[in-house]
Structure I
Amino acid sequence: MLRTIIDKLKKFPVDHCQPSPQDHGSTAAVMLLLHGAPDNPQVLLTQRAEHLNNHAGEVAFPGGMWDIADSDLLQTALRETHEEIGLSAGSIEPIAMLPSTTPRLRSIKVTPFVGLVRDSFVLRPEPSEIAAIFDVPLSIFTDVKQYQYFEIKNQLGALSFPFVQYQDYKIWGLTLNVVVGLLNSTLNSAIVLNYPNDELIDKLSTRGQQ
């Protein structure tokens, strides 16, 4: 599985692009990190700390906001990964840059990079940002029986979003969307996620969620 993914990701080469200064505060980069046995690769995810203002307690990739001092978005993703989980840039082999995407309940442009984690790595979560670090087999996401839906409600009604439950972790939002996009692009998984349309989402003003 991993070899096929790596080969197919050649169509998404790493571009050392630098955002414009006016993009500061609205541009982010994350690392989709793969490791483990070639026939059973794992994706490394985090659970954000409960006290954070945005996405508190949610599952996410390591990464964060672009800083104007960063040479490009790849450096942003690598710097934030080191700060959040203690994984150095030397332990990561960047192999692809996926199309930028935007969380459905926030106006931030996020660029996901795919990286291979070298063997014998050590992780150290930053407690001010990260509550947990965990691995999920990619095979979980290729199993269509794993996909469920939950509702976010407010005074205007309810919206339904897809998620995957893995152990105690609920994986949804941008994180799930990026993983599914990776699998559809490389393994022809043909996974379809049903989201409410943008007009309905605009009516939902839930602070701090994806």
Structure II
Amino acid sequence: MPCFVPLPRRFYAPSADAVAPRLLGHWLIRNTPQGPAGGPIVEVEAYLKDDPACHAFAGPSARNRVMFGPPGHAYVYLIYGMHFCVNAVCHRQGVGEAVLIRALAPEFGGDWMCAQRPGKSARELTNGPAKLCAALKITRRLDGVDLCAVDSPLFIAHNPLAAAFTREHGPMTASTRIGISKAAHLPLRFYLEGSAFVSSR
């Protein structure tokens, strides 16, 4: 098991479209009673302040207030009344931008994740934003947690081999985002083409 060191807050200071591709290969980690669970991020989407598909587009609300806070925090929201999605807040405080984490390769805490999503194959465990939230037990209770603190229930850790991982599972591909109708033409989805855990090609 590696020694997990969270990515620093300055990593999230740029705009979400700059942060998103740089997240690929780094580890999304959920602290559990059985130890760390998670793995390297293989698919993300950026949502920008002037982007009609971004939850912050219309301004601050009770739902999206975390997006306007300091960068490096988790924004967790509910979709379809039953599924959760997790994002990394980016840009400076007062600007609502975030990166949706769409898929990861399950590398740590596999037994614990399988217990959260029983009956799923390794390939199906975390190959989608709602799936990875279910496998890592991410709910609205984690909205606003600090992704830059190693003792946080959820954080993103620096993978010293991230560059090698992205080369091995690449190439990195940019495409349009999935499941949206507004600003659907923007190429703000980034994923590792060679990863078996990407949600859709």
- [ ] Tell me which of I, II gives 13.0 when you compute mean count of other Cβ atoms within 10 Å over residues 56-63.
- [x] II
Open item on the list: Taking mean count of other Cβ atoms within 10 Å over residues 8-15 as the criterion, which structure among I, II has the greatest value?
Closed with: II
Open item on the list: Quick check on the output: 1, 9, 17, 22, 23, 17, 8, 3, 0 is P(r) over Cα pairs in 5 Å bins from 0, in percent, derived from one of I, II. Which one produced it?
Closed with: II
- [ ] Could you figure out which one of I, II the value -4000 for helix-only ellipticity at 222 nm (-39500 (n - 2.57) for each DSSP H run of 4 or more, over all residues; to 500) was computed from?
- [x] II
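Work out the source of 27 here, i.e. which of I, II gives that when relative contact order in percent (Cα under 8 Å, 6 or more apart) is computed.
Working: I: 24; II: 27.
Derived from II, not from the others.
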Open item on the list: Please compute mean count of other Cβ atoms within 10 Å over residues 48-55 for structures I, II and give me the label with the greatest value.
Closed with: II
Task: Read-out mean count of other Cβ atoms within 10 Å over residues 72-79, computed value 20.6, structure in I, II - done: II
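Read the figures in this text as sums done on the coordinates, not as results from a lab. Keep in mind that what you see is a predicted model, and the values were worked out from it rather than measured. Cβ atoms are built from the backbone, for glycine too; each structure is taken alone.
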